Structure I
Amino acid sequence: MSARILVIEDDQAILTFLRRSLSYDGYEVEIAEDGQKGLALAGGNIPDLVVLDWMLPGMDGLEVCRRLRTLSKVPILMLTAKDSVSDRVMGLDAGADDYLVKPFNLDELLARIRALLRRTQTPKQKSYDFEDLNLDTGTRRAYRGDRVIDLTAKEYELLELFMRHPRQVLTREMIYDDVWGYDFGGESNIIEVYVRYLRQKLEEGKEPRLLHTVRGMGYVLREEE
C-alpha cells in the first residue's frame with residue numbers, strides 16, 4: 001500500500017505542483033490550504049507523512065507543527081523561504097523532522113520524503129541504557145538515575161543516535177545525516193550547540209560526563225576516564 005501524504009500549503013501553484021508530483025510518484029495525497037483544515041484531516045486519520053508550509057494564513061506552520069506533535073509522531077517535512085540557522089532550529093524544535101528551503105528541487109524533496117518514511121518504518125528498540133542513563137523511546141524521555149530529563153525533538157534524536165552507538169566516535173557528517181538529514185553548511189555550529197544543550201541537561205545533577213568531544217573527529221558517548 002502506498003504511503004499517504006498530507007500537504008498543508010496555501011500557495012495554489014505549489015499545492016498543485018506537489019499534489020501532481022507526489023501522486024505521479026505513487027503516493028496517496030491529501031491537501032489542506034490552511035492549518036486548521038490540516039489539523040482536522042490529520043486528527044481524523046493520521047497520515048504517513050506531512051509536508052507543511054511555514055507561512056500559512058491564520059495559524060502558522062510552527063503552531064501547526066506543535067499541535068501535530070500532540071496528536072502523533074508522524075514525520076513532518078517543513079517548507080519555508082526562511083533559511084537562517086536560527087529559523088531552522090525554531091522549526092526543528094517545534095517538532096519538524098526535516099526542513100527544505102523554497103524554491104526546492106523536486107528530486108531532493110522526494111529523496112527526503114523517502115528517507116523520512118524509511119526512518120519511521122524501521123523497528124526501533126523500546127529503550128536504551130548506558131551507565132546510569134536511560135532513554136525511553138515510547139515517552140521520548142531520558143533518565144539519569146531517577147532524575148527525569150525533558151528533551152526537545154532534536155535533543156531526543158541526537159541522544160538516541162548516541163545511545164544506539166555507545167563508545168563509537170560519530171563524525172559531524174554522520175550526525176548531520178542521521179539527525180538533520182541535510183547539511184547546514186560548513187560554517188554552522190548547530191551540532192556544537194545541541195551537544196552543549198544535551199550536556200547541560202545530562203549533567204544538571206552534577207553527574208559524571210558521558211558525552212565527550214573527540215578533537216578533530218567528532219563526539220562519543222562513553223564513560224568518563
Structure II
Amino acid sequence: MPGMDTSSITDTISDFERRRAKYKPVAAALVELYGVPQWRKDTPPVDELVNCILSQNTNDTNRDRGYDALKARYPTWQDVVDAPTDELIDTIRVAGLANQKGPRIQEVLRIIQAEQGDYNIDFLNDLPLDEAKAWLTSLPGVGPKTAAIVLCFAFGRPAFPVDTHVHRVSRRIGFLPNNTSADKAHPIMEAIVPPDDYYAFHINLIQHGRSICHARNPLCERCPLTEYCDYYQGLTP
C-alpha cells in the first residue's frame with residue numbers, strides 16, 4: 001500500500017472516521033500515563049538500519065545483544081562486509097535467524113557502499129518521503145516497518161512504524177480492522193495520526209503494549225483506554 005493517500009484509505013477501510021476519531025482521546029490518555037516522548041537523533045542511520053534487521057523476529061534483549069556483539073567484533077562496516085559470512089553469523093547468533101540476517105546485512109552494506117561510495121544513507125533525508133521509503137524497501141529483507149523505523153528514528157521524518165506492540169494495541173483499540181496485517185497497517189496509521197505526532201504516539205503505544213496491553217492477559221482493569229477500545233467493548237474478538 002505504499003503511496004496510498006488518505007482518501008483511498010477512507011474509501012477502503014470500514015468505518016474510517018470512527019476509527020480516526022479515537023486518536024485524540026487515546027493520545028491524550030497515553031500522554032497522561034507516559035508523557036510526551038521527545039525525538040532525538042542518537043543512532044547513525046546505517047546503525048539504525050542494521051539494528052532493525054537484527055530486530056526482525058526476535059525480542060529487544062536479543063537484538064541488543066546481537067548488535068553489541070557485532071559492533072564489538074567489527075569496528076567498521078567495511079570489517080562487517082569483509083568478515084567471513086560464517087563468522088558474522090556466529091557473532092550475531094544470539095539475535096536469532098542469524099543464517100538469514102548475516103548475509104542480508106552484508107548485502108545491504110554492499111549495496112549502500114556501491115551506490116553511495118560510503119557506508120552512509122544521509123541522502124535519504126533529502127528525498128521525498130515516498131522515494132525514501134521505496135529505496136529502503138528495495139533493499140533485501142527491508143520491509144515497511146524497518147523503513148519507517150529508520151526514517152522516523154534516524155531522521156525524525158514523518159513515517160509511522162508498526163511493530164508487534166503497535167500492531168496489537170492498534171487493532172484492539174480499533175484504529176485498524178482486525179484482519180489488517182502489520183505491513184498494511186503503516187499507511188492506515190499514517191492517515192489516522194497527525195504527522196507531527198508519529199514519533200511520540202508510536203513510542204507511547206509501544207509502552208502501553210509492554211506495560212498494560214499484553215499479548216496474553218491484557219490488564220484491562222488498569223487501562224485508561226477502555227472507553228475507546230473495541231476489544232474491551234467486545235466489538236473485536
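Throughout, read-outs are computed from the coordinates displayed, never taken from laboratory work. Remember, it's a predicted structure, so these values are computed and weren't measured experimentally. Cβ atoms are built from the backbone, for glycine too; each structure is taken alone.
If you line up I, II by FRET efficiency 1/(1 + (r/R0)^6) of positions 33 and 113 (r between Cβ atoms, R0 = 30 Å, to 0.05), the top spot, with the largest value, goes to I.
Compare mean count of other Cβ atoms within 10 Å over residues 73-80 across structures I, II and report the one with the greatest value.
Values: I: 22.4; II: 14.8.
The maximum falls on structure I.
Supply the structure label, taken from I, II, corresponding to helix-only ellipticity at 222 nm (-39500 (n - 2.57) for each DSSP H run of 4 or more, over all residues; to 500) with the calculated value -12000. For helix-only ellipticity at 222 nm (-39500 (n - 2.57) for each DSSP H run of 4 or more, over all residues; to 500), the value -12000 is produced by structure I.
For which of I, II does relative contact order in percent (Cα under 8 Å, 6 or more apart), calculated from the coordinates, equal 24?
On the way: I: 12; II: 24.
Structure of origin is II.
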